[in-house]
Structure 1
């Protein structure tokens, strides 16, 4: 009889089981969460009545509904897990607490909530951006379809009549935090973009990112000849109807076309919150296209979401909840990164700009209120409760970022150095 010898690995070199890794991850997540809540004006409550943080009873309440599931998700991936846990109903804002009010203290202290020694491990724990989210010409179309082609009726249910899906610009006649005339504020924003572009009667205008057509219509109403490109079929279809209804088909040429495929020469190039979908690897191509297409003496007008340069450097390679569920392929630039790309790849530079961060926070709050008010209508379009929680978290998460100053939004005018 032959007896087979079993080779035993020393205990110290055995790899931990998946269950052990999950348990350790959840324990670490719980510790970091409790540490964070203890450092900011937020109170967290458990189903058994336990409470931590928020000595002030008026502090926003983070109500944990299913602790084990919540910390397990955080342990697997903190950046993605917090949003997934909300989508699943593992936590919610407590009674009387607005979700954005709850998230804002986290956003305001984001750089200090994780201990510095653990921050150095970001490169190890951050997920890389999936290859399928790369913004090649075909990849960009897939990424845009995943969000903008969800349903025109969905967006119409929470946007104002201009169907503008970008930061508004309120007039300052009343405090931004209480402003309500979103339609007027969106038209003011559009006029600001067109003014920076020098859009007047007879100007040849290129718009990169059509949206639902309002900017193209507004430019044509100034007497400009507009070419507007988009890679969203749903947006193109509705924008075409709106241009026709405005009687401007002779002045507006709408195209299903990538910015890299455009040719010609334009006196003004305008683009509103589209660069966030370009991706860092393609910024040189994007800005070079602006330079190539801009006629001598012309101006470029951009509106873009931004973040501080150090935060951009820290997060540029990571894959978060927003990229996974809302904007695949998205990346928010810093103003410094834009300046550096322009200097390295174009003859363009930033001539002037304005900041609208607080205006975006208010815009998002109004969108979320409309989304919640019109949820019964949105639900009939085929969207379920998980989608509702996903979009509530998305809108509140972004609002918190702008309220805390973690995110900004800029309108920029670009010209050539000799202009």
Structure 2
């Protein structure tokens, strides 16, 4: 892939600001899709959002400077979101749920030591990386659909979502093709501003939470232990580990990054450490997201330094509840259409890599790519309650099951004997 800026390239101040703005908007979109899991009064839920912004921001800063040191978006782990929602539905205490998240983070840290990461790295062939790039786009499809057509919206809001999807996605493609240089990174901010203004012009914002400028609450979670709950979250963390490794490896291969063994160990270790912090503070643990290649493919900027101001800004915003209230009020439909466009660019990056690495040189090679994607969609859309609750967080995670499927296809069923 032709890039204007590689991983360690420094950027001019003006371009740094524009690229960082795009990463910041994407990070806000990722966080905003998870804040609904908060419990309690409106003020308590807003304080939950503040802590989540702070944890994700700090995790991003540490990853960029000392972890994998790549431009990877960090956000709340969706597999933990599933685990928390399932546990709350089963009546589990909130304190015990987030204690399990802290324990799960500690397990990830322990697994990052020793030679396990080196053995795992050898499993990720170019064909598997192609599948991972595609999987995140396909498995996000239900999330994008629920954002564009949310259940709580009325018919007029659904119509707006449909029209904005058609106009916005095509418009972003046209802008991405016509704009050159650093201006290409303005595509997402333009869509966010235009879409939000259009939405609230048609559907005025309802009265928000009264903040009085300061929202406070309990910073740390009350620790409690539940064996059955912990077993369920260990399954969640298996999926989270697969997700994290896949995200780091896929971007590393795409950018031909050096010292991937060290990057993977440090990245996974910091993910685990920040999950300990997140669980201790009573919020969802962070993970590295696989959507970053889509952003890089659309802008041509792979510099990790562009991500640093964005993550620092997340931490700064967490100190101001009024700012958090505004950031979490971006219309779902607008976030959904932006994710739709970015996942389109991510799929393009996957197809481009499949061509450049000759990953589809035969019918069996094509099946190694296609079948895991179809299985991932099946598991993603599978009705809940079919499998035992203890393994449902893993089986119900389309991304994790797709990665497992492609590993089996590549290294067992269609293994190259040479």
Structure 3
């Protein structure tokens, strides 16, 4: 197949789950023998230069369009005067759509995949210039994330603003879902939610990694860590929840505990993360090396949707993890078998304390988690199933 994937950012470096999921999918499609083209905004926030694009995306054709999507308070305020979602509006660009139109008039594609809801602004151009099958690969149920963030926010004015934006986003998300030909979800819970919102041809594509490689894992019971994009509000909110409500409990039980924090967009001088026993590493050059040299992985997600790629990555390395029900959403693992699942601060703290006390069993849990990931999140197998689904969809349209 000749496949065009349309996105809102270039997935590099691989410092966050969204970048990992998109990059691995593009590469897997190409390695299966398909001709893959990637047309995407190249945002100022996630800018990738031409040299890096040539080095990292040589397996496909790529078409970058530079744009500034940075948020300013003034832009956010002015958006209140409209009835549009600010989350989507900031990714819309007339000139980028003209470039996409030009590409579609020059090249013929068997399938177009829209990558993530923030690429929804390209749909009208696709419909005008392309008569084939258009599929939407959802990274999350985006409106659900913002609804949860609004509910978890204590600041009154911020809660009002987020609630308004969540309602607008849901309206536009549903309209978009109705306009595409098929939907690909990356988590069973997301698939169920889409089926509630709209009846459409759907497929579950569990994101995968190249798994099963032997690594030098140096697990240490008194070193906890979290790594994730701190440009994503749900991650920031989760870490703040952990430090405010959970960390004091476990720190009092084990004063020697260390909590190591790293992630994209994280400043190593961020005052929010100045606490006893907390080590802020900022952005690290090699995420996997960071993960391999600590102990228990903490994924304290209290608002989100989709699937946590960093949790998949940690478990695939054999690292024992503790997370919430939202954090493990989309990964059909069992509590206390593959991972620890806890929701309230006291449950979360007690889970960590138990893991430290029963370190031998904790190591076994990490091994079982790795085995699960190898069986269920195999990149090659899952991508072949996705491509088979697309072949059927194209056949139906013909």
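Please treat every number below as a calculation from the coordinates, not as lab data. Keep in mind that what you see is a predicted model, and the values were worked out from it rather than measured. Cβ atoms are built from the backbone, for glycine too; each structure is taken alone.
Listed values, structure above:
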{"read-out": "Distance in nm of label points 7 Å out along Cα→Cβ at positions 220 and 244 from the coordinates reads 2.9; which among 1, 2, 3", "value": "3"}
{"read-out": "Identity of the structure behind 89, 59, 40 (criterion: Cα extents along the principal axes in Å, calculated), options 1, 2, 3", "value": "1"}
{"read-out": "Structure (1, 2, 3) behind the derived value 0.35 of FRET efficiency 1/(1 + (r/R0)^6) of positions 252 and 308 (r between Cβ atoms, R0 = 25 Å, to 0.05)", "value": "3"}
